[in-house]
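Values in this text are rule-based calculations from the coordinates and carry no lab data. These numbers were taken from a predicted model, which means no experiment stands behind them. Cβ atoms are built from the backbone, for glycine too; each structure is taken alone.
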Structure P
Amino acid sequence: MSEQTVAVTAPARAVAAAKSFVSAHGTPARAVVENIGRMGARVVLVGADGAMGDVVVADVATGEALCAAVADLEQSEWDRDTTAAAKIGAKHRRRMAGPRARKA
């Protein structure tokens, strides 16, 4: 039995969204690919200006292909440098905390 390799490509819409993010938020931009179960994979984008965005794709391999398809987008992990590059404002922190935190 021979093993066949199938080339994975990122959807054009996802590539366009990532390219738009990189052009709007500067280089170098970082991307962290996270498995989100049955939904697929989330590619979290962190721009040079600290802005964050994301793109959801079918699976981790597609997320990795997305990173390879976009110039100036470096695949990364949530390491010290990546977390330091992300700038999270007060409004976003309240939003992440949930509705109970917003009532206070």
Structure Q
Amino acid sequence: MENGLLILGLIGLLFLSMYGYAYGTVALEKMRLKKQQQEIERLEAIKKEERLQRQKAREEKLAKLKKRSDEIRLELNRLEKVNLQRATKDQKKVEKMKERIEQKQQAAS
């Protein structure tokens, strides 16, 4: 009877160890997959953050370019007005010169 209990205990221990081994490998595989998934998520988060930073840098650069473009456009408009004013002054001078020439010609005739 003593040997029967010993054999029964050993068989129970054998089945328990087989169950533990089978469950242990499954549990280890689940832990490994979970770690891999966490690593993938971490890398994706890093990539997303880098993309957001690059996008922000592009938007800032675009804003600077747009601001500079607006400044250039305003300066060109100002220069165009100055040139138009000069042209108007020059046109008036030409008209005055023509009038003087006409007056001289009329006075000479």
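Supply the structure label, taken from P, Q, corresponding to helix-only ellipticity at 222 nm (-39500 (n - 2.57) for each DSSP H run of 4 or more, over all residues; to 500) with the calculated value -38000.
Derived from the structure labelled Q.
Where does the value -0.89, -0.95, -1.04 come from, among P, Q, when log10 I(q)/I(0) by the Debye sum over Cα atoms at q = 0.14, 0.16, 0.19 Å⁻¹ is the thing being computed?
Q
Give the label, chosen from P, Q, of the structure having the highest value of distance in nm of label points 7 Å out along Cα→Cβ at positions 10 and 90.
When distance in nm of label points 7 Å out along Cα→Cβ at positions 10 and 90 is calculated for P, Q, structure Q comes out on top.
Comparing structures P, Q by distance in nm of label points 7 Å out along Cα→Cβ at positions 26 and 50, which one has the largest value?
Q
Matching task: 1.3 is the computed value of distance in nm of label points 7 Å out along Cα→Cβ at positions 42 and 82. Pick the structure from P, Q.
For distance in nm of label points 7 Å out along Cα→Cβ at positions 42 and 82, the value 1.3 is produced by structure P.
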